[in-house]
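We did not get these values from a lab; they are worked out from the coordinates using the rules stated. Remember, it's a predicted structure, so these values are computed and weren't measured experimentally. Cβ atoms are built from the backbone, for glycine too; each structure is taken alone.
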Structure 1
Amino acid sequence: MMIYRRNMRVWCLVAGMLLPLGSAFAAPTLSADIIRDLKATQGQLEQSQSGQSDYHGVAEHAHSQARRLAGGNTSDRWARALYLQLSANALVRAGDASGAAERLAEARGIRGVRRMDSAQVDHWQRQEIQLRHRLGDSQQARELLSDWLSRHTDSTAERWLMARLLADNAQWEAAAQQVELALKKGPEPSEAQGAFAASVLQRAGDQDGALELISTRLSTAGGNAAEWRRAAGLAQQLGDTERAAAIWEAGWQLGMLAGSSDLEQRIRLHLAAGTPARAAELLEQAQASGELPSNLARQRLLAESWLAARDRDQALAAWQALAEESQQADDWLRLGQLAHGWGRWDQARHALERARTLGANGADDWLANLPPGNLMVSGES
């Protein structure tokens with residue numbers, strides 16, 4: 001059953017590209033017998049929905065006819081190419097994508113066939129590219145598609161495909177060039193194309209281009225929170241923390257971002273972007289409401305936020321609460337250092353003595369630097 005489903009997927013991917021033979025008869029004139037047999041062979045393929053077609057049998061018949069016509073005149077060579085196309089179509093429906101690709105390559109390689117109908121031959125080449133891509137033969141697919149694009153420079157869909165083939169081989173700069181051409185010449189990319197393009201540009205080192213692409217899509221991102229997170233993340237990677245915070249804040253205000261993890265990231269971005277007081281206020285509000293229950297990590301974040309904001313009273317209170325909760329020597333030492341630097345001698349003495357008791361390195365040196373008058377009242381609380 002799994003093999004059947006995989007074969008059906010290959011068929012569904014390619015069936016829509018297969019052209020009927022009617023228009024192909026406009027190339028070199030074919031005999032009535034050949035036309036009747038070509039149409040009959042195609043008719044057998046069209047019985048697929050009833051499940052009555054012997055695809056391998058059709059493929060072999062068409063291939064046998066193609067071999068019989070080898071080395072003939074111009075009409076014979078064209079008929080041979082059409083039989084090879086039919087054989088490829090049958091093999092695709094039978095699930096033999098590799099065999100189908102080989103039949104199409106054989107058809108394209110017939111002497112003079114491109115002069116007979118270049119559009120049809122290009123179509124066969126495009127089919128083969130798709131088949132080889134699905135088979136994982138990205139190198140052959142790239143070579144064929146590069147040749148195809150040399151004659152179809154404005155084909156946006158094929159630019160996207162080439163970018164994917166190059167990305168499959170980690171050729172990020174070349175893939176980015178194809179993406180840029182597709183974006184320049186084609187219509188507005190789909191959501192999937194936009195995400196792919198941003199990823200390629202990012203991997204190619206064009207962080208600005210990736211961020212610009214994602215940012216322009218935010219107005220139409222709807223409820224796609226991943227787009228907002230990605231845009232902010234790219235801004236951070238570029239070192240533009242203010243822009244990252246602004247993007248995140250906009251996403252939050254619009255309801256695109258929500259929940260405790262997004263709220264905590266919102267707070268951290270405010271801290272990184274130079275608005276630490278806002279970060280501290282948001283964290284205190286979230287803790288008061290229970291949206292972000294207080295824990296050691298969040299208490300540390302609050303203390304760091306108030307310290308970055310240079311609000312001495314709030315910073316000392318937050319570091320005091322953190323030290324009392326963690327009972328870590330380094331936290332008491334940090335509190336003592338801050339209080340010492342801001343002339344809060346009693347608080348400094350208490351914190352440094354606690355740090356010394358817990359074994360903090362350097363606590364004695366800091367205590368020694370306290371004003372002598374304060375050491376005389378070391379027993380005060």
Structure 2
Amino acid sequence: MKRILILLGVILSLNASGQKAAVQTAFNYLRYDDLDKAKEAIDGAATAESTIGYPKTWYYRGSIYHAIYESVKPKFAPLKPGSLSEAQLSYEKALELDTKNEFRDDIMKRLEVVASQSLNNGVDNYKEGKYAEALKSFQASVDINKKHYKRTDTLAIYNAGLAAEKLGDVTTALNNFKILTAANYGGSRLYSIMANMYLEQKDTANALLTINEGRQKFPEDGTLITQGLNIYLSSGKDTEAYTQNEEAIKADPTNAILYYIKGNLADKLGKKEEAVAAYKKSIELKPDNFDAVYNLGAMFFNDGAEMANKANGIPANKVAEYEAAKKKFEAKFKEALPYLEKALQLNPTDMATMQSLKQLYTRIGDLAKAGEMKKAIDSKK
């Protein structure tokens with residue numbers, strides 16, 4: 001019995017010694033660029049009980065897989081997929097086991113290279129439309145820098161956010177972008193991107209919160225102002241939209257569209273004088289702005305029609321009062337006329353303009369032109 005136990009001990013010792021020899025053999029294969037043989041040897045050592053906890057095993061394994069990744073020899077091309085990730089895993093495992101810091105300095109240098117290569121891989125995959133692979137590579141760079149160098153790889157985080165967005169992974173994308181905004185990276189554009197992502201999810205509340213947060217840091221940014229304005233407009237929040245539009249005009253005072261929007265909102269909010277001034281400013285900046293020209297004419301016409309309806313309610317025995325009211329609504333109709341005629345010049349086929357002009361010509365007693373408008377309308381039906 002003792003002889004058997006002794007022999008068994010010798011066999012176990014020889015096996016352990018053999019596995020440790022396999023680690024060195026793998027390294028020797030690496031030195032001579034026999035990477036396929038090096039991989040086979042080190043993978044065996046990395047699963048063997050006697051060497052799985054051996055820091056040198058994982059240090060060499062990381063070096064071998066890293067060499068496979070960097071090799072330009074065609075015969076090693078089939079071994080390349082996943083090799084950089086395996087190199088990272090192995091280097092990190094070696095760091096955990098290397099309590100004497102025997103390999104630490106070299107591994108730290110190598111991991112920095114792996115991080116850079118992962119970032120480059122991510123860029124290449126992103127360009128090729130391989131967004132899942134790109135996200136994985138960008139995240140590897142982020143993780144290495146954070147874990148081993150205590151630094152934030154802002155470029156990799158930004159790219160990871162873009163890749164996640166392409167994949168439809170909104171949560172991951174937003175989480176990455178929020179890390180960047182907290183680090184004051186990405187400027188106002190990042191807030192704009194995040195707001196658009198919330199809008200795509202029909203989350204207008206968070207979109208507006210994001211825009212407002214961005215405007216606190218970038219108060220003069222026209223894009224954020226306009227985004228906020230568009231959200232308020234699409235939500236029917238006219239008062240908020242009006243305020244936001246005023247900010248937009250301050251940032252871009254020669255934008256004819258913003259004055260047109262102001263005119264529209266002011267009219268809705270009952271600010272007639274401001275509406276007129278805004279439409280006129282829009283037309284001054286862009287004389288062929290059909291919408292501003294038509295809206296101003298239509299506003300004058302509608303005001304005149306409302307005044308005429310009220311005048312028609314004046315008792316027949318109050319002739320002087322009616323005549324005074326008549327002068328006012330006729331003046332308002334005449335004020336509308338040049339704008340509606342200009343609108344028709346800008347858009348000769350617009351049915352709403354023709355209908356308005358037909359009514360206006362009738363109101364001011366120009367029956368000949370009213371008839372012309374009727375014929376034009378009938379020809380379009």
Check your understanding: For distance in nm of label points 7 Å out along Cα→Cβ at positions 212 and 332, which of the structures 1, 2 scores highest?
Key -> 1
Review point. Quick one: helix-only ellipticity at 222 nm (-39500 (n - 2.57) for each DSSP H run of 4 or more, over all residues; to 500) came out at -27000 when computed from one of 1, 2, so which one is it?
Key: 2
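Matching task: 4.3 is the computed value of distance in nm of label points 7 Å out along Cα→Cβ at positions 252 and 356. Pick the structure from 1, 2. Working shown, then result.
Details: 1: 4.3; 2: 2.4.
It was calculated from structure 1.
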Exercise for review: For the read-out distance in nm of label points 7 Å out along Cα→Cβ at positions 108 and 156, a value of 1.7 was computed from one structure; give its label from 1, 2.
Suggested key: 2
